[in-house]
Structure P
Amino acid sequence: MPSRRPHLPGQLHVVVTCSNRKRTRTPQRLRLSDLREQRPAQRFAAWTRRLTTDASEQRPALDMYAGEHWQVARRLPSVIATRSATLWICSAGYGLIPAHALIRPYAATFSAGEADSVAASRADVQDWWQRLGAWPGPDPHQPRSFTELAHRDPTATILAVLSEAYQRACANDLLTAAGQLHANRQLSVLGPPNAAPELADLLVPVTATVRLAVGGSLQALNVRVAEHLLRTADTTNRDALRSHADTLAQSASRLGLESFDRSPGERLDDNEVRTYIESRLADDPHSATSLLRELRASGRSCEQRRFATLYAAVVDREGGKP
């Protein structure tokens, strides 16, 4: 009796949120805050025209981004040895792009309240993502949306490692993409819960407590959890990833090596405050006010004037605007 060939799983696509930090200086004209157009269509056209025509040097996306988040993200495809994996980037400036796509340094984010935010409302943010999907982008032969990625290979598995803001921006696209795959469980969204309630069925939740088990900063938490799951899970369907994520959360709860629930008002010294600011600015822009609010919400404290001074020093050392 002839032996059966083993079933080989389809391609694994790992999609990660882009990084605010770039390896080369971002010119002012490639910052979304530099646009003067207000209407969505005109604003988007002006932005993509600048990305296409600017004289700034292009680099593969893999080599353009920097920071702790990106150092972990770029090695994700090599973590799993049992199948082929491809790295993609979910970018507010470029859309969905493969890691090898040539891009220019830019500043754009789906996070609300930032100078380079693409829009203020959720509806406008989702509209921007839809427009990015219709734009050819830096590599027009590649899928430009989660839906197109799934449609081209319904046997594939998609792991989307996304922050809250990027979950909200891509929610409709992700839901449609799940329906294009042979099985809904082939698509997983790994990240914080409750960002987009409609994604609950697709979500592999990540909470801050898990940092006790995987280490690193909060900004790199999602990709560190993804790395752990890809190393330990025997399969990459959503049920398996959820099971392993739950085991990881239970392990973190038992560790008790550190706690985010500090004694109320615990005062940090200057070095601790600088370390906190650096970790939070590593992969996403934040104002001094929003960071101080987060710090105090975690049970720690710093005087407002001292925090502002330390924040300005960190930003100046990193080369200007966060």
Structure Q
Amino acid sequence: MTKWKKIDEINEKILRTLLKESRTTFTEIAKECKISINSVRKRYKHLWKAGIINGAIMQVDPDSLGYTCIATIWTATVIEDEGRVIEFLRSKPYCCAVFRNIFARANVAAIVSLHKFEELSKTIRDIEANPNIKHTNAFIWSKTSGIDYSENLMLTPSISKTKNEADPKPSKTNLEKVKLDKIDRQIAKILSKNSRVSLTKIAQKLDISTKNVTQRYKKLRRTVLASSAITVSLEKLGYNAMLLLLMKVVKRSKTSETVAELLQIPNLIIVLEYVGGEYDLFVNIALRDYDDLFKVERQISTVKNIEHLDMFLSKPYPSWPLNLFASLL
């Protein structure tokens, strides 16, 4: 079991601020924490050295790039063929991410990005053509941004959580495809991998003016770059497993109400909403130990409008929030 790294009140403020917006300056953080800029800098470096912070990303919104159909494709294969199936899926241009050992019925899953819904059946046929894949199941996402809830992650061992309203998540329905030139894509790629890099350094790297980069950055933040966050090691924060929940809601009209109730559960950090199919929601909850699991089970039992659910345990993500769609750039 991973030893939990102690987080004091100031470090918690630093982490929460940067999880919400990774480009927040040390000056702004120092003012909020009522400490010196140098102290913030030292603490930030210490959090990196301890492995608690392990990245800084900007999440890409696939809708803005014209990918209007995002789906999770479950695949089932024998254990001996998992590696070959994963390699096969990663070789496909439509696959953004591949995960191993997902559920009992599907031991490999891929997230695919398609320009049109009509391409999904062809994609499934292409995947099923692999002789090592027994069968597939597709789940279409109803939204592609605002799926992470960093405010729900407890940064101390306590599982208690006061009831609160989750931060509003960006909604980009009917978002038109954004026209990006080569420089726009270069800037977006750089920021998707290192969101805290200065715009001046980007300008120097691309040999253009800082003003030009700034103007382009503002456009990208309104469209392609949906959010900005540091990534953290859940294990270094003391989380030893992820509880994965697949839920069917009584009525689709009750989905928002159900999600609002679920978000009162501590450490519920990812919610995916599906359109149609066997399930309506895919929920991820970080767990420290079995006591957490039992508490979460009791809390879920009180949530209304859940028709049925399936539970699975998995290893925690090495880095979270995930950066699923950066490869689309």
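Structure values in brief
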read-out: Label whose coordinates, when relative contact order in percent (Cα under 8 Å, 6 or more apart) is calculated, return 17 (choices P, Q); value: P
read-out: Entry that produces 4.8 once distance in nm of label points 7 Å out along Cα→Cβ at positions 15 and 303 is calculated, selected from P, Q; value: P
read-out: Identity of the structure behind 20.4, 61 (criterion: Rg and Dmax of the Cα atoms in Å, calculated), options P, Q; value: Q
read-out: Value -12500, calculated as helix-only ellipticity at 222 nm (-39500 (n - 2.57) for each DSSP H run of 4 or more, over all residues; to 500), assigned to which of P, Q; value: P
read-out: Parent structure of the calculated result 5.1, given that mean projected area of the Cα convex hull in nm², for residues 111-182 alone is the read-out and P, Q the choices; value: P
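Read the figures in this text as sums done on the coordinates, not as results from a lab. Keep in mind that what you see is a predicted model, and the values were worked out from it rather than measured. Cβ atoms are built from the backbone, for glycine too; each structure is taken alone.
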